[in-house]
Structure 1
Amino acid sequence: MKNLILASTSTLHGQEYLEYLIPLLRSHFSGCSEVLFIPFARPGGISHEEYTSTAARAFDKAGLKIKGLHEFSEPRVAIQKAKGIFTGGGNTFLLVQQLHSQNLITPLKEVLEKGIPYLGTSAGTNIAGLTMKTSNDMPIVYPPSFNTLGLVPFNINPHYLDPDPDSTHKGETRETRIKEFHQFNTPPVIGLREGSWLEVKGKDIRLKGEPLARIFEAGKEAYEVEPETLLNDLT
């Protein structure tokens with residue numbers, strides 16, 4: 001009975017960290033005395049302690065406490081005992097590399113499949129898909145595998161951006177990159193625009209938030225789906 005919130009981003013323009021998700025945090029993690037925070041996606045420039053403090057301030061507004069996974073001497077045991085888990089954004093390559101290096105992929109997948117409430121933003125959302133191949137991030141480190149948790153039967157592209165018709169930039173668009181992915185891979189991809197998230201409750205996967213999402217399937221034209229759309233058949 002999976003219980004996941006997979007958000008495109010942690011911060012909307014003009015808002016503070018997780019501000020738009022505060023009401024959702026209260027209900028999603030209700031009953032959790034403490035939420036375990038996985039800060040491993042953030043590269044140099046901000047420490048795990050600083051990142052955890054940023055997340056803690058947001059969770060405090062929802063009446064919730066968090067503790068960073070880096071604070072535990074046995075991270076694997078901490079995941080197995082967690083009552084709720086949040087993985088923040090940053091660089092997906094770094095996040096996956098760190099999870100593999102500490103042998104945390106399997107225990108994380110196991111507890112989330114059992115129904116422990118989970119919030120992912122950006123990189124933390126990327127790892128819920130089948131692979132990390134549709135991340136927007138640069139490969140600053142080399143993880144042993146691009147396969148991720150496979151909690152949903154497709155890939156996700158957080159921070160999805162539509163082409164700007166007024167832009168003078170002539171490089172590849174996000175849609176072009178995803179179509180390139182489908183030249184060599186078959187899983188569908190959901191382009192999650194800012195302010196949207198996927199709510200996974202048991203077998204149901206539903207688009208939430210205000211923006212539409214863009215769906216890419218190999219060999220088909222991309223199409224839009226509205227909030228509240230069930231995506232259970234997207235495989």
Structure 2
Amino acid sequence: MRIEQQPAYVLHARPYRETSLLLECLTREYGRLGVVARGVRGERARLRRAQLEPFQPLAMGLLLRGEMATLTAIEVAGTPLRLAGDAGLAGLYLNELVVRLTARQDPSPNLFDAYAGTLSRLGAGDSLSWSLRRFERDLLEAIGYGLPLQLEGDTGQPLQPQASYRFNAEQGAVRCAAGHPQAMRGGDLIDLAQDRMPDNHGLKALRDLMREIIRFHLGGAELRAWRVLAMAVSRRQPMPDVETRD
């Protein structure tokens with residue numbers, strides 16, 4: 001199947017043979033695709049290779065056969081984002097999250113739009129932590145694992161903002177004592193559901209929650225980006241609470 005002018009982002013690239021690359025791309029109408037980009041390595045292909053950098057909105061021409069597509073044309077479809085420092089690490093985290101949690105050729109325009117919107121927020125200097133929590137929420141929804149964030153998992157009653165809950169990936173939010181190691185405020189879950197940024201305490205609680213949920217859906221595996229973020233934090237003196245920003 002020939003595909004023309006498909007909105008896309010490159011999530012990951014690795015060398016293939018002498019002059020080619022194997023790409024993981026997020027496309028708007030076809031979901032995540034494995035793409036062979038031929039003849040894009042080497043001195044003569046420098047300009048074309050530069051178009052395949054992460055965070056750059058693209059329009060791709062593709063020939064899709066079976067599980068893999070071949071790149072036939074490429075155009076820059078917008079202003080390239082230059083994400084540096086923490087924003088760059090956050091962008092790489094987004095890419096790893098999409099590659100690890102989505103299936104190939106599972107279309108989700110909503111996920112594509114959420115990804116593009118999150119990159120824009122990272123580039124604009126918005127809160128990194130809140131931008132990532134929103135994307136994690138939207139990604140889980142797009143792949144069929146949306147979180148029940150406003151009802152108690154065992155009673156079906158509305159969450160109470162001041163009550164304490166522990167969140168189970170399979171059951172949802174269940175009331176617990178405030179001193180429970182996994183206790184979080186009901187209001188923080190409601191804020192995430194209603195797209196309202198909580199305070200720093202809530203952002204940290206939501207970060208820890210999302211890591212547990214993601215780890216559950218990865219079968220207990222870790223993301224490489226978590227280790228990279230932890231190493232980046234450990235090298236900083238004095239050490240800020242960067243973990244609330246990731």
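No lab work stands behind these numbers, since they all come straight from the coordinates. This is a predicted model, so every value here is computed, not measured.
Tabulated data for the structure shown
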item	result
Value 22, calculated as relative contact order in percent (Cα under 8 Å, 6 or more apart), assigned to which of 1, 2	1
If mean projected area of the Cα convex hull in nm² is computed and equals 15.0, the structure in 1, 2	2
For -7000 (helix-only ellipticity at 222 nm (-39500 (n - 2.57) for each DSSP H run of 4 or more, over all residues; to 500), calculated) the corresponding structure among 1, 2	1
